[in-house]
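What follows draws every value from the coordinates through simple rules; no lab data is involved. Since the model is a prediction, treat every value here as computed from it, not as a measurement. Cβ atoms are built from the backbone, for glycine too; each structure is taken alone.
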Structure I
Amino acid sequence: MFPIDLKNSRILITNDDGYSADGIKILYEIAKSYTSDVWIVAPEYEKSGASHALTFIKDLTLKKQDENIYSVNGTPSDCVVIALENVLQDKRPDILLSGINSGVNVAEDVTYSGTIAAAMEGVIRRVPSIAISQNYDLGKKNEISWDVSKAFLDKVLDSVSATGWDFNSLLNVNFPQCNVNEVNGIEVTSQGNRETDDLVLWKKENNLFRIGLQRRLGESSKPKNNILNKPIDGVMTDVVALTSNKISITPLHLDLTHAASIEILRKSLKLKQT
């Protein structure tokens, strides 16, 4: 953990909405306010829901779209690999910013999200990484307001870069959907749970389906027996923060080991600790 001097940094930007998406353009301009050494390597087309997929079964094409801006016909993780191993092989980036995603990435979303996965790939390759997302009203993806991201992202970047964070983790930043003057501050949060599943399957016709996300927020205060992410005492969840018009910053890490199950499984399998 150490500070990052953004004004003297090389910044790599990617996303899962595609290199020409509105969110990545906004992120590019904010990054350029710190340094001229900003690079975009992002999917040629939208790859929402790609999670941490890598492309093994076809060739990947890198295209230069503009100065320091490249697209790849692959996933967000593909883009990070190609950026680090090819485009920026002369000098690795000091920080990776993934986003700004159109729609939140909280609760169960983080397992689907290409935005989060790109930051995960950065962490694996030892680049400090931040995933950034902007909430919007249900069903209004084409009318998304970026005002809160524009107003507060530089403040978030200033704060976290001044002290640094555990670079074995990524920071998952989510901005609420509200007016700028309605933002109720910044909250360091844990990964929460939605009250209802936001994954939707549409049957268009016989044997023809489409999967989508409704991006609903909501978390019940009632205890649930099937809760996935256990709350941390004294820590607000990302879901509650956003519904309270707070900016949510959640540290996430790649260690998926469920430590509490180790002894239970050892006993059931009658294994001796070595």
Structure II
Amino acid sequence: MSSQNPILVIGSTGKTGRRIVRRLTDLGLPIREGSRRSDPPFDWDRPETWAPALDGVDTAFVSFFPDLAVPGAPAAIERLTELAKAASVRRLVLLSGRGERNAERCEEIVRQSGLGFTLIRASWFAQNFDEGVLRDAVLAGTIAMPAGDVREPFVDVEDIADVAVAALTDPTHDGRLYELTGPRLMSFTEVAAELSKATGRPVRYAPISSEEFRAALTADAGPEFANMLTELCAEVLDGRNERLDHGVREALGREPRDFADYAEAAAAAGAWSTATREVG
């Protein structure tokens, strides 16, 4: 990778992207942030912004908004890879979703693009409980989800960012698929118990139906987001992800961080000290 050309971080204001930007900055590497507010901007809803953002970069981290599970994602990723090739981009690092059929289609598009690539397939983010839509639920004391008793290997976004930076800066990760999980399977009841311990306030899990979840989310976030997240939960919280993988160890040579460690650190940083949810 040329030391003169910036690394493009698409989704630079998101949970993973901003951590990647911070790590690359600490390494003294040139960065081009890719967001609606960056210069040049990158907006998934405005394809005319994609080529200018890709111009002059060798390597790009790709995080699709709102999620690779949405129907339009494969077409967008295919167009992006075409523009990346035209701009002489050499490598893409794609953030993908574990157990998502549409995400796997997007992975295959990148794999077959002729570009260098690393695929990072991540399980459910631990940070959804303090930086995402579930933060208010934790503050209210009840996490109501259509998950039944399913167990999920929640992964810390700090681990995802570490793997992404390794892939962006070290060509030995070319052609690899890393499936990232935490070190243990946890039910949402167990998650609530860990959050209660970390926050010092009672948090419980309440299993609800998909339609109850959709209705509550529609009132808070609107029908488009509610439909997307409800359908995504129905897809990935059906037991298909009830297994551990070792992508963090394969990529970094260490074990992933446990959910309890995440919750303790987030609480110490004041993540649940106000009622204002962080967007990103």
Structure III
Amino acid sequence: MRTIVHMSDIHFGRTDSSVVKPLITFVNEIKPDLVAVSGDLTQRARSWQFQEARVFLDALPKPQIVVPGNHDIPLHNLFSRFLRPLDKYRRYITDDLSPFYFDEEMAVVGLNTARSLTFKGGRVNELQVAWLREKICALGDDKVKVVVSHHPFDLPEGRQESEMVGRARMAMETLASCGADLFLAGHLHISHTGHTAKRYKIKGHSALVVQAGTATSTRSRGEANSFNVIRLQHPEIMVERIVWQPEKVAFVLASTEEFRHTPDGWVRS
């Protein structure tokens, strides 16, 4: 079995300081095999915000797969936004915009969907999809194949299509042929678990899409701060949602969902 802690939308510059240390403690006690952070480490891509994010990441277990979000690109400094959009992210967080991790049971790829021109939205291009194909297509089906991005490949009911990553269908058709199992994302500040089969209708393929809420930001959009603990043991995946309870001054388990791989893809157990 492998355990992934999946958190998103940290937003240093707009964090609730009361949850940061309990979050670090909780995650370290889990002893995950991997920590996946799906973007928006900062609120406005300021140097001091990236510095705080760096301290936060250093306090979490390794290895880590970290990708940028749209808030990690400067908004008001137009020179930096369009000519050096991820300069501070590269300096303080990581220079690797295509992180990759694999072991005997899982393969995890990080995908940068943040773009200067789209501001809030995100996008994936053909070169990135070709790189993803190269990384995961040759791997056996006994490995759980995971894609981490900031912008989601699917959406909960009632959300606007513009919130989904651009060119998602092109990417999904390729990744389905490679047997991609699990898509981890953030951006919406809403927790959600769903299947790709309803939107994409690719025969024999139904991947899981797991959305993380915001782990530490005050911009909660009606949800408590939360993150996911994902337990992988092919052909089974368990998704645990961990939420902040202010009255207990602690993170607690709120829900557990179980899925199993079938000839038609991943379905609820």
(message) If Rg and Dmax of the Cα atoms in Å is calculated from each of I, II, III, which structure is the one that comes out at 19.2, 61?
(response) I
(request) Kindly point out which one of I, II, III the value 1.00 was derived from, the read-out being FRET efficiency 1/(1 + (r/R0)^6) of positions 26 and 146 (r between Cβ atoms, R0 = 25 Å, to 0.05). (result) I
(message) As an exercise: distance in nm of label points 7 Å out along Cα→Cβ at positions 50 and 242, calculated from one structure in I, II, III, equals 3.8. Which structure is it?
(response) II
(message) For mean count of other Cβ atoms within 10 Å over residues 98-105, which structure out of I, II, III has the highest calculated value?
(response) I
(message) Please compute mean count of other Cβ atoms within 10 Å over residues 90-97 for structures I, II, III and give me the label with the greatest value.
(response) II
